[in-house]
Structure P
Amino acid sequence: METTHLGKTSALPSSPDEAVLDYVPNPRLEALYLVRFTSPEFTSLCPVTGQPDFAHLVIDYAPGETIVESKSLKLFLGSFRNHCGFHEDVTVGIGQRLCQEMEPRWLRIGGYWYPRGGMPIDVFWQSGAPPEDLWLPDQGVQPYRGRG
């Protein structure tokens, strides 16, 4: 399978729409297993003020025929640095794009956003019910506690 980024020099895409996600064949097609990506320093921009918003993203998925290539995923997530979007739109949009293109057996995303206007916003989305017998560990992100 030909990839756009793997083993090549790649520039950060200027927007999520321009980002190309690469997928490679699932090396363990017969196995039901979970893949987790975490992005603890995810950044996008507030669509009202243009100020940066920060989140800790956790993406869990059970692969189907393909897996997402991690370098292309990092570049895709990095392309949000100059993208304006509400937390809900950004979080759900990432999950839906991965589902539409990769067609995993199951996917969930947790967007644990740091406070905006003094209120943290957490956004969760999943593609449907998880497959039976899939081990689902807790996403491991503590609720926001402020100063203590």
Structure Q
Amino acid sequence: MNQSFSIPAGDFSHAGQAASEIKRLLKQLNIPPKVIKRVVVALYEAEVNVVAHSFGGSISCTITPEHIDIVVSDCGPGISDIELAMSEGYSTASSEVREMGFGAGMGLPNIKNNSDSLDISSSEQGTSIHMRVNFKEHTP
């Protein structure tokens, strides 16, 4: 099953719509709630990053019986230092974005912490994030 979404730049009022739609779909598929929460957190963070830091982008989700693969791609300006951007608290968000309550520097770390695999590629033309969340719940 495939789902695609468009993400307009700067549209914070609609940020999270894809995450909400995927949450609804995963509930219908009887995916465990803890797994759904991980997917929604990772996807929401990625959506907000596109809205806050790019010129717009897209989300593509592929759902199989075992996992969900999510690819979030945007158009420029890219992440200059991915390792630094993965640090909790590091943010390049504008003051306007911070005033709205976003830009705390937890987006990429939260995506990593809620994904079973994560691959990020970035250039001055844009960023692509591929994450996978397995449907089998992890045991502590």
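All of the numbers you see were taken from the coordinates with simple rules; none came from a lab. Note that the coordinates shown come from a computational prediction; the quantities given were computed from them, not determined experimentally. Cβ atoms are built from the backbone, for glycine too; each structure is taken alone.
Thinking of P, Q, which structure, once semi-axes √(5λ) of the Cα gyration tensor in Å is computed, gives back 24, 16, 14? Attributed to the structure labelled Q. Tell me which of P, Q gives 1.9 when you compute distance in nm of label points 7 Å out along Cα→Cβ at positions 15 and 95. So the calculation was done on Q. Look at distance in nm of label points 7 Å out along Cα→Cβ at positions 63 and 87 for each of P, Q: the largest one is in Q.
With distance in nm of label points 7 Å out along Cα→Cβ at positions 7 and 111 as the yardstick, tell me which of P, Q scores highest. Checked P, Q; max of distance in nm of label points 7 Å out along Cα→Cβ at positions 7 and 111 sits with P. Here helix-only ellipticity at 222 nm (-39500 (n - 2.57) for each DSSP H run of 4 or more, over all residues; to 500) has been calculated and equals -5500, so which of P, Q was it run on? Working through the options, I get structure P.
Across the set P, Q, mean count of other Cβ atoms within 10 Å over residues 55-62 reaches its highest value in structure P.
Taking relative contact order in percent (Cα under 8 Å, 6 or more apart) from the coordinates of each of P, Q, which one would give 25? It must be structure P, since only it matches.
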